[in-house]
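Colleague: In the part that follows, the structures are each spelled out as structure tokens.
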Structure I
Amino acid sequence: MPTAISVLNQIFRSTLNSYTMVFFSKNRWFGAILFAVTFFDLHAGAAGFIALVTANAFAWALGLNRANILSGFYGFNALLVGLGMGISFQPIPQFYVLLVSVALATLLLTLAFEGVLGKYGLPFLTFPFLLSLWLATLAARNYSSLLQGEGDIYTMNAIYERGGPAVVNIYQWFSDVDWPDFVKTYFKSLGAIFFQYHLFAGLLIAAGLLIYSRIAFLLSILGFASAWGFYLLIGANMNELNYGFIGFNHILSAIAIGGFFMVASKWSFMWVILVTPIISILTGGFSELLNTLQLPVYSLPFNIVVLLFLYAMKFRERMVLKPETVLIQYYSPEKNLYIGQNSRQRFKYRGYLPVNLPFFGTWTVNQAHNGEHTHKEEWRHAWDFVITDENGKEFHGDGLEAADYYCFNKPVIAPADGWIEEVVNNVDDNAIGNSNLNQNWGNTIVIKHSEWLYTTICHLKSGSIKVTPGTWVNKGQVLAACGNSGRSPYPHLHFQVQSTPYIGSPTINYPVSQFISHSGKTQLKYFEVPVLGEQVSNVVQEPALVKAFHFVPGQIIEFACNTDVSYSGSWKVVVDIYKNQYLQDQKTGAKAYFYMDGSLFFFNHYEGSQKCMLYYFYLAAFKVPLAQYEDINISDIFPPSSFSSSPIRVLHDFIAPFRIFIIPAYQLNFHELTEDLSGNRVVVASRCYLKVAGFNSLDYRFIIEISSDKLQSFGITSKSFNANITFTKS
């Protein structure tokens with residue numbers, strides 16, 4: 001059973017998020033500002049609050065999705081309806097009866113729009129608000145007991161009651177301030193979103209926008225400025241921007257298209273400008289139509305333009321990053337940009353089926369893509385592999401016999417799970433220097449891994465193939481031995497990826513998922529194409545690392561932390577309904593999402609408090625290979641949003657859609673590997689530092705110790721913070 005405190009916390013979250021969701025936000029500070037703004041008109045503010053609480057209460061009672069209720073999805077339309085009705089009617093008992101009924105109707109309409117538009121992957125925006133308020137306004141004309149609102153007079157009385165003459169004078173000063181019309185109209189347009197037609201309300205909302213998102217603030221100015229320029233160009237009545245709903249349609253559309261539903265970039269900003277005339281035309285046209293019913297246009301143009309734009313983006317076949325659709329919504333244009341771009345760089349091959357190298361040990365690429373002798377034209381995406389010694393020779397002795405070659409008769413393995421599609425096993429191996437041009441591919445295995453994805457391994461040893469067509473093979477299973485059959489004057493292994501199941505099919509450019517490059521500095525390469533002369537091997541897992549980073553859902557990881565003040569804590573391993581796995585700090589609720597693909601453990605997202613040990617573990621173990629190589633170095637980059645805001649970050653947010661110059665970097669190397677009776681002991685050293693315009697401005701260094709197949713401890717060292725964490729249960 002939930003406690004009274006948890007219930008109040010849920011009500012608080014769902015209420016504030018209902019205010020901020022109007023601006024596509026979940027920022028609580030912004031929500032507090034918007035809440036205060038709505039109470040500039042005391043009655044309107046109260047009506048809006050009652051309507052959203054009513055909608056959320058009915059949503060709970062109906063058993064609707066808890067996350068949607070807490071996010072404000074089911075409350076923000078009712079909030080807007082309540083504000084609109086509070087402005088229009090006086091606060092008498094009959095009004096509140098109507099208000100509660102309309103709030104319930106708004107919730108039902110919200111569910112209907114969610115169901116209809118959700119089928120097409122489109123948001124319902126403020127359509128429920130529009131329909132509910134229009135119908136309520138029309139119906140109220142038949143209710144004689146309702147009284148029209150008192151407008152500005154009631155607002156001034158409410159302000160006087162709360163602050164006296166001094167506050168009234170300040171409020172009036174903002175109305176009379178001698179600022180350019182563009183600036184005053186911009187602020188009034190912001191206030192009009194919450195039915196507050198006053199400069200001071202707009203100023204507070206603008207301040208909230210800056211707290212919530214610098215990109216959203218910039219987009220609000222761009223959207224309004226584009227509209228202002230367009231209206232000047234076509235000779236429209238500029239007073240309409242002051243007193244109608246024209247300005248805020250452009251502002252909301254700009255934020256939605258420029259940074260919320262699309263990743264903020266020069267392309268999304270360009271589209272904000274391009275849709276401006278469409279919003280203006282819709283505003284003018286629908287205003288004329290609705291005037292016959294004496295109804296305002298409200299946010300109708302915003303809804304139509306945003307939905308049409310998002311729907312049109314679904315038909316793209318090219319230019320899919322210009323602008324890029326937000327796939328995972330973080331309710332912040334900055335996070336949508338930073339995390340989205342970071343994920344695109346780090347996990348651009350996440351949808352690829354992993355294909356490994358088809359051998360054990362270290363081999364050398366002696367012919368790569370676009371080869372010197374073969375691998376031409378439509379067969380250019382292929383590799384030839386051999387084994388070489390420390391002098392670069394492929395054989396011992398005089399090299400006159402196939403058996404003299406290091407790779408001859410070495411086992412060949414399945415590069416990925418799949419079905420054996422085709423086998424040739426009866427082609428004789430060639431004498432050294434000869435080639436069989438009649439049976440060009442020699443002894444061959446074709447494996448089907450998925451539709452349109454096959455691998456082919458050629459020049460195998462005669463009679464060595466252990467599998468037959470139609471059988472299933474597992475990744476790493478021995479299939480045959482390397483030979484010298486077909487067009488192969490010297491023993492080697494030919495390997496290619498193709499989209500059709502035939503021997504001799506054209507190749508496709510497909511990367512090897514993970515491999516170790518031993519040429520020069522040892523490197524872990526992730527979804528890359530081995531190049532000519534590169535010495536490569538598959539990643540060999542270190543059991544201690546695999547077991548230590550194998551987190552089981554429901555597992556509790558307890559720790560003791562020694563800093564200036566010693567304390568203990570715990571993390572829980574959780575998997576959500578979308579099968580996303582994360583560690584959750586039991587005290588703060590912070591979450592560190594992780595992914596493990598067999599050879600790598602890495603964190604892909606962090607949310608919540610940055611003042612808990614889970615945050616530092618996220619930084620320390622951002623990317624950990626589950627293999628140990630003495631001289632290997634791993635590097636990666638964090639999204640800038642991984643670090644707390646600073647004056648430089650704030651400035652960077654304004655520039656980020658056009659150029660990102662803050663580059664938080666990550667490095668890891670293996671510090672020590674020893675063996676004991678309980679298993680291997682591994683010490684991993686990692687570093688997280690922040691580069692600003694090429695200079696390091698933040699530097700954390702970490703040591704992670706693993707023994708007995710478990711996480712034992714990790715240490716943190718920085719200029720301002722040092723800690724040692726011991727895992728007491730993992």
Structure II
Amino acid sequence: MAPGFFYFLFDVMPDSPRSVHSQCPYCGVGCGLELLAPAQPGHPVRRDAQGTPIWTARGDRQHPSSLGQVCIKGATVGETLSLGRLNQPLFRTSIQEDFTSIDWDEALNHITQQIQTSLSTKGPNAIAMYGSGQFHTEDYYLAQKLLKGALGTNNFDANSRLCMSSAVAGYSRSLGSDGPPCCYEDLDHCSVAFLIGTNTAECHPVLFQRLMKRKRRNPDSVTVVVVDPRRTDTAKAADIHLPIAAGTDLALLHGIAHLILRENGQDPRFIDDHTDNYDAFFDVVARWTPRRVARFCGIPEKRLRDVAHLWHRRENVLSLWSMGVNQRREGTAVVGGLINLHLLSGQIGKEGAGPFSLTGQPNAMGGREAGGLSHLLPGYRLVTNDQHRQEVEQAWGMPQGSIASTPGLSAWQQVEAMEKGELDLWWVAATNPLVSMPDLDRVKAAMQRCPLVVVSEAYATSETSHYAHLVLPAAQWSEKAGAMTNSERRVTYCPAYRRPHGQSRADWEVFAEVGKRLGFENQFNYSSAEEVYQEFTQLTRGRLCDVSGLSHRLLEREGPQQWPFPQGCEPTSKAKRLYVDHHFSTTNGRARFCTEQPLGLAEPPCDLYPLVLTVGRYLGQWHTMTRTAKVDRLNKMHPEPLLEIHPDDAHDLGVINGQLTAINSRRGHLTARAKVTDRIRKGLVFLPMHWGFTQEQACEANTLMHDKACPISKQPELKACAVIVAPVVSVLKPPEQTGRKRQALKRLLNPALR
């Protein structure tokens with residue numbers, strides 16, 4: 001037998017071809033990938049550090065969303081699939097104990113027994129699940145059926161609550177439904193690209209490069225405007241950069257609207273025929289004069305006027321935003337303010353124009369379609385709507401009244417419930433909240449008050465697993481079949497082309513097995529992910545997100561398809577836009593101007609904490625580094641987290657470039673090496689959010705962040721808190737001490753390492 005053939009057999013599905021097509025499992029751009037099997041004619045077999053053959057990833061030229069482009073994370077994803085994986089279920093009765101290996105039957109018994117006990121003593125709301133846009137749609141869907149249908153609790157939420165829930169709420173309030181109306185082709189046709197609250201070059205790089213290639217070919221074809229307090233790589237490429245003060249976005253948007261009206265740049269016919277609440281909107285923005293806005297935002301009045309002039313109805317304006325807008329106390333209001341500009345100028349429902357939220361996770365859109373937030377049901381339905389609940393109960397074969405009529409606990413409310421001792425079971429799946437949540441020390445303390453914390457995880461040493469009682473090995477992307485939806489509403493089939501690692505199982509299979517063990521044998525009797533997907537698609541029939549015409553087989557045969565895709569729809573790679581007829585998803589078919597007065601930051605700077613900390617991402621790392629930290633190339637791009645600080649602030653505080661610096665907020669403190677740079681606005685400092693306590697250069701940025709959230713979307717303001725910065729003068733722990741601690745954590749979590 002040839003060397004390496006043994007490994008090859010155990011990494012590739014028996015009938016797997018030499019290459020497969022899938023969607024990248026990183027950001028919401030949802031790029032198409034072509035994965036090449038480890039054994040290719042004329043090429044040596046590449047192996048990772050464990051000796052497992054590596055699949056090679058490259059851009060899929062046939063995928064209509066990315067056209068063969070891929071970023072460095074997607075190009076190296078094959079190197080992450082086997083290293084550091086969890087092999088078997090692990091259990092302990094207390095987090096002070098070591099884990100012991102158990103089998104799946106015992107693991108599932110722990111879950112079902114706790115559920116039954118909770119149902120009989122406290123009721124269904126003592127149970128909660130926190131999921132992720134790393135789920136396939138099938139995983140998301142069965143989680144809803146299990147909790148909201150079988151158990152009668154709406155306590156399912158996902159990290160979309162931390163990422164895109166303000167966009168969901170903004171679209172729903174203004175247009176009547178969630179669902180981005182634009183598509184990626186609009187980047188090729190817009191005359192103005194208005195980027196606000198998004199470092200697209202690093203967070204959605206393939207989309208940014210698409211825009212930049214067009215700009216290089218024809219510089220006059222598009223004007224790029226970037227609104228960001230930092231001079232990011234995105235801002236450096238802009239024609240106009242507005243470095244507004246943190247927390248002043250809504251005032252800026254009101255000021256632009258004021259100038260559009262003053263210069264008669266609005267579209268009166270569109271406003272009269274297709275919108276409501278214009279008068280209330282007019283009354284608010286009339287008071288945000290150019291002088292007031294320029295002072296409030298800390299920008300030149302001329303720059304404000306230049307940008308406002310670009311929004312006139314004769315232009316095609318495409319606005320793009322992400323976490324910088326959504327992760328705010330007034331996130332929904334800012335989304336509404338942005339949509340107001342499109343309604344005011346008629347820039348929606350046409351080529352090259354519209355409000356376009358860039359999703360963070362690869363299947364956050366699919367999760368929203370499947371009802372994956374605590375106030376939603378599948379098909380963009382609401383738990384508060386009687387008819388919606390009855391439709392879903394009937395489809396699920398559940399008795400009327402099975403689904404609770406009030407929203408469940410949102411992500412942070414689940415933490416608060418654990419603090420109060422109200423949760424008996426917290427099930428975390430496909431996400432790592434002990435890096436991504438705000439006020440991390442508070443989350444850790446809350447988790448220790450919950451009798452059973454279950455973590456479904458592919459990798460052995462995620463931060464959240466260290467606070468779990470039961471850890472379940474999860475089959476990840478590449479090992480399970482399923483569908484994902486990207487930011488432009490395009491659905492891609494992701495095949496299982498590798499064997500599941502160790503004893504890992506797909507999340508939907510685990511949810512189905514728990515449902516059957518609880519007595520819902522008929523409702524959870526599935527033989528494949530394809531069956532799950534078919535059931536889900538029928539619940540979207542007639543809804544805005546209708547995918548009733550899709551199936552695994554159609555997607556595999558015809559390639560990715562954009563919704564709406566009702567039964568009988570013909571497959572096509574052509575882009576679809578919503579609201580081209582200017583009929584919106586509201587009761588009367590008219591869009592709504594939604595207008596609030598700006599509030600500013602929830603925690604503004606003060607004498608004690610004079611700086612504003614904002615957090616974000618690096619190009620080479622993904623979210624909490626659970627996957628990307630296993631790639632040497634990516635770690636070399638960003639070997640450690642750096643605190644960006646303006647030279648004037650550094651001088652005033654005695655901070656020296658390259659030296660360790662202490663950052664303190666009202667909730668905690670940490671250290672990071674300083675990067676003194678004029679690319680950041682004075683009064684603002686920046687940290688990346690990736691590094692958790694298991695990483696060599698631990699820097700838990702979200703330890704510093706507060707939990708104050710948008711009252712409408714419940715999305716925490718993870719983009720800003722007040723801090724003080726000073727040079728490090730305390731004695732640090734010796735490196736060998738922290739190294740021994742990290743190895744001890746690994747041994748504790750994975751018996752195979754002992």
Structure III
Amino acid sequence: MSNLGRMTSAVDERPATARSDRRASLGWWALACVATLVTVVLRLVRNPTYYFLDDTQTGAVGQWYALGQRLLDGDWTILDPGAWQGGNLLVEGQWGLWNPLSWLVAIGSHAQDDAALYATFVKVVFLLVLTSGVFLLARTYGASAPWAAVAGFAVTLGGQTAYLDSPSWVTGLMGSGLFAWTWWAMDRYLRHGRHPWPFFVLSYLLVTVGYVAPVLMLIALFVAMLIAQGLQKSWSDVRRTLGLGVYSGLLVVFVFLPSVLTSSATVRTADGIFNTQALNMDLGDLAIGPLATGWPTVTWFGGGLPFVPVAFIAWFIPLLPALLLRGRRPELAVVGLVGLAGLLLVMGPSDVGPLRFQIRMMPYVVMAFCVAFAVLATKNWPRTFTQRDRWWARGLLLLAVWSGAVAVPANIEWVVLGGLVQAALLEWIMRRPDLTPARGVRLAAATVAVGALAFSALATWQNPRGPLPDFHVPESIAESAATEAGSEHGIFTVGNVFMLSANPDGYSETLLANSWYLTGKDAASVYTVVRFKRMSEILCSGERGETCPDAYERLFQRDGDDRTIADDMMLNTVVVMKDDVNDRPVPPDGWTLETFEHTWIVSRDEPVGRAGSVVHADGAEVTVESSSTTEVRFRVDEVTADDASVAFSRIAWPGYRVDGPASVGDPRRDFLLSVDLEDAAPGDVVTVQFRPPGWTLELASAAVALLIAAGWSVAHPLVRRRARRAPRPDEPAST
């Protein structure tokens with residue numbers, strides 16, 4: 001064959017080989033997704049509502065529905081006065097007000113009536129997002145398709161992901177999945193010279209989820225990149241990484257600054273560093289990481305233990321020494337640093353200022369390990385496991401079994417069972433010469449993946465429900481919307497609403513936490529972790545709308561103006577839990593008491609309007625001209641006292657400003673917005689407007705970030721084209 005013929009043949013073969021590689025890669029990615037779906041089915045077989053527990057029931061579903069309704073109605077807002085403590089949506093953060101993915105999820109919640117089914121669908125989608133992101137990330141670091149598939153599947157089995165994020169903390173699941181994709185986009189740009197636009201889009205989606213854990217790990221990723229590039233003296237990469245960091249940092253300011261600047265008025269004002277050992281880990285807990293059936297000594301909510309393997313990382317950790325002993329991979333420096341950062345956070349103090357629950361960083365530890373393992377297995381899988389390799393593996397497994405046995409002795413049967421099965425599988429792998437890459441990398445990867453699936457099944461059989469509470473809320477959205485107490489705006493529950501979980505038929509009378517959003521009515525008893533401090537103290541309210549029994553008397557106690565808190569909050573319905581409040585409540589004048597099996601419902605005879613507008617004027621008469629969620633405009637008709645003021649049925653969140661001859665005054669009852677009319681005269685018009693603290697800076701940060709992304713995206717192909725046209729140093733310039 002001539003040289004030309006051989007060259008033509010080679011050119012023809014390259015595209016065919018590339019197409020074949022792409023098909024093989026897609027096939028392995030599909031297998032990873034199928035394996036993930038198999039684990040989902042296993043959990044649903046054991047517990048059909050596994051993905052509809054705890055915060056998903058009481059938080060996420062209601063938020064989705066409310067946000068979706070506002071988007072469909074064209075009534076998007078940053079403040080909801082009628083939700084009271086839960087109404088500062090930017091401070092709440094996890095509403096995802098700026099996030100298009102959250103919008104899609106929110107609108108989708110209106111497409112059907114089964115909340116449990118829809119929540120499961122959303123969780124499965126983001127589990128597949130996580131699987132796919134880690135698969136791509138491992139590939140970009142050099143892992144073969146089979147080993148990348150193992151990483152993509154195994155990362156979904158990590159203890160935090162499997163037992164906390166998937167059943168309950170859906171924003172944690174969204175965050176870890178988007179983090180994998182953002183890391184992939186960042187790496188493909190910095191190390192492989194691809195276009196940066198995927199990073200700009202994915203980083204935006206990651207930050208605007210509003211969940212702090214992936215943002216902290218994104219910062220760790222930038223630091224790891226800079227350290228690795230600095231050690232390599234790759235200063236051009238350092239500059240590009242810093243540029244990407246500025247973009248992401250501006251987004252962080254945009255999304256999280258409202259929470260920071262509002263925190264002084266909320267119950268999340270705690271500062272300093274403490275270690276109550278709540279939901280963080282120590283080395284003993286992490287030693288159980290290879291064991292799918294081991295329970296760590298992590299302190300759970302309210303004390304005690306979670307009794308699930310939340311420390312589980314991957315069953316194949318004992319194989320790692322055999323891979324490391326055959327050579328390091330410099331390209332994994334960043335992966336190792338990210339994993340180390342996650343470990344340090346997980347083992348750090350339980351409370352660092354407003355940050356808590358450090359166990360939330362575990363998915364990123366698992367992710368870093370799985371990616372590193374996939375790359376090392378691709379490059380370093382031994383042709384033969386030596387006796388030293390076997391002893392390393394046995395030693396790590398024995399340490400895990402011992403740590404699990406002494407941590408929770410009551411679980412020793414499952415620890416031993418899991419350890420024996422794992423030991424048998426490890427021995428089988430390490431004594432099979434046909435599992436070497438030279439003779440069957442696909443078989444090796446498939447064996448490890450099948451082992452992961454087997455241990456997932458074993459753990460599912462051991463822990464069918466997980467540690468999280470099931471409040472047994474109605475799965476039907478229509479059923480929740482038809483509750484007795486949801487006929488009018490302005491709802492408040494008194495007592496221990498958690499008693500409903502033991503008497504689910506009580507949901508026909510009242511609801512729990514964010515289920516109130518499903519009624520379409522304003523309720524003060526929604527879920528919030530950033531309660532307004534003074535209101536929470538006065539009405540002794542908790543995160544999910546629970547209160548002390550005394551809250552009823554406090555609501556109806558009259559002040560010097562012969563008004564009650566119920567009047568000032570524009571309440572129309574007060575629900576009292578029978579099992580917690582022993583005495584039958586006495587309805588005040590103008591209210592009627594109805595008795596039900598689980599509750600007493602006290603309703604106003606003549607309902608008042610929705611919260612948010614002027615509720616009381618002291619020393620003045622005013623007329624409201626317009627009122628919205630973030631603005632009230634009123635005209636002063638008469639001023640009869642020098643210290644005249646106007647109070648509003650809304651919380652005095654930081655960020656209110658006044659346009660006109662007035663100023664923000666001391667809050668009425670210590671939590672209601674009040675405006676002083678010190679210089680007002682009849683005929684003056686006053687506008688009271690809410691803008692989050694630092695609003696100008698926040699919007700400017702978003703605008704600058706957008707300009708950076710747009711400018712960089714346009715400039716990147718031009719710079720690359722110019723670089724390709726530039727003569728090489730060893731070539732003469734053309735004349």
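Only the coordinates and a few stated rules stand behind these numbers; no lab work does. A quick note: this is a predicted structure, and the numbers were derived from the prediction, not measured. Cβ atoms are built from the backbone, for glycine too; each structure is taken alone.
Colleague: For which of the structures I, II, III does the calculation of helix-only ellipticity at 222 nm (-39500 (n - 2.57) for each DSSP H run of 4 or more, over all residues; to 500) return -15500?
Modeller: Numbers: I: -12000; II: -8500; III: -15500.
Checking each candidate, the match is III.
Colleague: Any idea which of I, II, III comes out highest on relative contact order in percent (Cα under 8 Å, 6 or more apart)? Please report the intermediate quantities before stating the final value.
Modeller: Details: I: 8; II: 19; III: 15.
Comparing I, II, III, the top value of relative contact order in percent (Cα under 8 Å, 6 or more apart) belongs to II.
Colleague: Let me ask something additional. Which of I, II, III yields 15, 37, 30, 15, 4, 0 for P(r) over Cα pairs in 20 Å bins from 0, in percent, as computed?
Modeller: Numbers: I: 15, 37, 30, 15, 4, 0; II: 17, 53, 28, 2; III: 16, 44, 29, 10, 2, 0.
Source structure: I.
Colleague: Any idea which of I, II, III comes out highest on distance in nm of label points 7 Å out along Cα→Cβ at positions 515 and 651?
Modeller: When distance in nm of label points 7 Å out along Cα→Cβ at positions 515 and 651 is calculated for I, II, III, structure II comes out on top.
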